[in-house]
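Alright, structures below, take your time with them.
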Structure I
Amino acid sequence: MRDQETDGDLPREVAWLCREGESPIRAWREHLGVTPEELARRLDISPAAVAQFEARSARPRAATLKKIGAVLGISWELLRRDR
């Protein structure tokens, strides 16, 4: 039986935010309770760079997604828009 808190293989909150057009990076960051400033600090980048990665039109490279995934403790593939 599927967990009540998931939508397929994603947490329900993440799936919903992605369906609403938010980036998977933002959806996961919010789900995990990480602020943009905290993510920027962990990645050693500016909060403005985080905002660029989270923009609806952004398409970060795989190398960037791998770094973000490692910092968030999730598979980088979960951060891909085309999954």
Structure II
Amino acid sequence: MSISIKDLDESAFRNLKAEAVRRGMKVGDAATEAFRAWVAAQRQVRVRDRERMVAAARDMDELRSGGGPGWSGAEEIRKWRDERKR
């Protein structure tokens, strides 16, 4: 497949091309590898973010249910805000 890429950073392309030559690869094969690596990295970021969101939701649920009698979430937030200001 032949494609044209507009607004490509010239230095990045030169570096990719030079590395492809050093490895005895076609530029298209090196670009394909770079595209795949970028997509895989983006997917990993989403997986990590999802794991963090699930953990945060669990923590919030635990905090909501475990306050005990007389405990006020609003008062706890005020306490933490006041501590941070000092």
Structure III
Amino acid sequence: MNHVTLENCILNQTTLAFEKCSNINATIDSKITSVKNPISGVIKAKEIDTLIIDPNKVDPEDTEIISEEIIDNKLSISHQNQEDE
């Protein structure tokens, strides 16, 4: 989805929110169970239980996440193309 706007919303038991969404402008007045690989934009939430960002799929710099608390922040990193040291 493109140009996703949510203002002062409550997301009850929402998992994998904003996956494959771009140009997000979201202000969430509740906890989000999980956010996965948003493409771009701003997500504001009181709390995010799990944040999943895979830099092989999205550029983490293109999305601003603003939250009072992120319980589990998972930044997936592929070791596939890294040389042994």
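All of the numbers you see were taken from the coordinates with simple rules; none came from a lab. From a predicted model like this one, the values you see are computed outputs, not experimental measurements. Cβ atoms are built from the backbone, for glycine too; each structure is taken alone.
Matching task: -14500 is the computed value of helix-only ellipticity at 222 nm (-39500 (n - 2.57) for each DSSP H run of 4 or more, over all residues; to 500). Pick the structure from I, II, III.
I
Looking at structures I, II, III, which one was distance in nm of label points 7 Å out along Cα→Cβ at positions 11 and 67 calculated from, given that it came out as 2.4?
Values: I: 2.4; II: 5.4; III: 0.9.
Label of the source structure: I.
One of I, II, III was used to compute Rg and Dmax of the Cα atoms in Å, and the result was 13.4, 48. Which label is that?
Numbers: I: 12.3, 42; II: 25.0, 71; III: 13.4, 48.
Going label by label, the one that fits is III.
Comparing distance in nm of label points 7 Å out along Cα→Cβ at positions 27 and 59 across I, II, III, which structure shows the greatest value?
If we compare distance in nm of label points 7 Å out along Cα→Cβ at positions 27 and 59 over I, II, III, the biggest value is for II.
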